[in-house]
Structure P
Amino acid sequence: MTPAFSAWASLRWGWARVKGKTENDLLRLPFKAAYMFRPGYIQPTPGLKHTYRVYRVLAPFYPAIRRLIPRYVCTLRELGLAMIHVAQHGCARRVLECRDIVRCAAASTSQV
């Protein structure tokens, strides 16, 4: 392994260690409940002005991306609805991945 690759790898995975430690620390705190949201790709709400250019480039492909890798994508609206739903009703899982976020959002809209 070259030193440059080693440095890149440690930078690449360093954030995951920090995030994991932070999540574990939060889950250990004496809160009534704590939930960790782990969204993958978040499709912004249509018309949102302050987004990265990459989102504008990927927007036309979002339906295909959603069909190809549904476990790793959600919309900003789904993320918001899921957070509200979990805050109001809780969730069996403490760490929510994209598929859990989409399910909670759907549950939230079905209860309205």
Structure Q
Amino acid sequence: MITNPEILTIIILTSIIIYLMRYLPIAVLYKRNISPLFAKFLKCLPVAVLTALVVQAVFIKDGQPYPGTDNYYWLGFLFTIGLTFLTRSLLVIVFGSLGFLYLINLLF
């Protein structure tokens, strides 16, 4: 159980912000015609955000590029790319990649 009031406040405020970020676009854009260009932008936005998160997690450590040989996230990244091209199944990609990284952490 969380006993620190600051952490609990952060969790509650973050939950409210995330909920509003997901709800407001639906509430505002529901039953409205949007331009094809804006629809294409909205369709590409999740991919762009996830790409930025993955690149930061895999290739950057402490604000510096991290191409070291002890960076096992590279192997997980390459394995995930391979699974993506082979299966195109989100379930297989997520659990396969998590399992692969678990095995890498056990071995090294």
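Structures P, Q were shown, and log10 I(q)/I(0) by the Debye sum over Cα atoms at q = 0.32, 0.33 Å⁻¹, for residues 39-86 alone at -1.11, -1.13 was computed from Q.
Suppose relative contact order in percent (Cα under 8 Å, 6 or more apart) works out to 14; of P, Q, which structure was it derived from? Label of the source structure: Q.
If you work out FRET efficiency 1/(1 + (r/R0)^6) of positions 31 and 95 (r between Cβ atoms, R0 = 35 Å, to 0.05) for P, Q, which one comes out largest? If we compare FRET efficiency 1/(1 + (r/R0)^6) of positions 31 and 95 (r between Cβ atoms, R0 = 35 Å, to 0.05) over P, Q, the biggest value is for P.
Each of P, Q could give helix-only ellipticity at 222 nm (-39500 (n - 2.57) for each DSSP H run of 4 or more, over all residues; to 500), but the derived value -18500 comes from P. Using mean count of other Cβ atoms within 10 Å over residues 63-70 as the calculated read-out, with 8.5 as its value, let me know the right label among P, Q. Considering all the candidates, the number was obtained from Q.
Look at Rg/Rh (Cα atoms, Kirkwood Rh) for each of P, Q: the largest one is in Q.
Only the coordinates and a few stated rules stand behind these numbers; no lab work does. Since this is a predicted model, take the numbers as computed values, not measurements. Cβ atoms are built from the backbone, for glycine too; each structure is taken alone.
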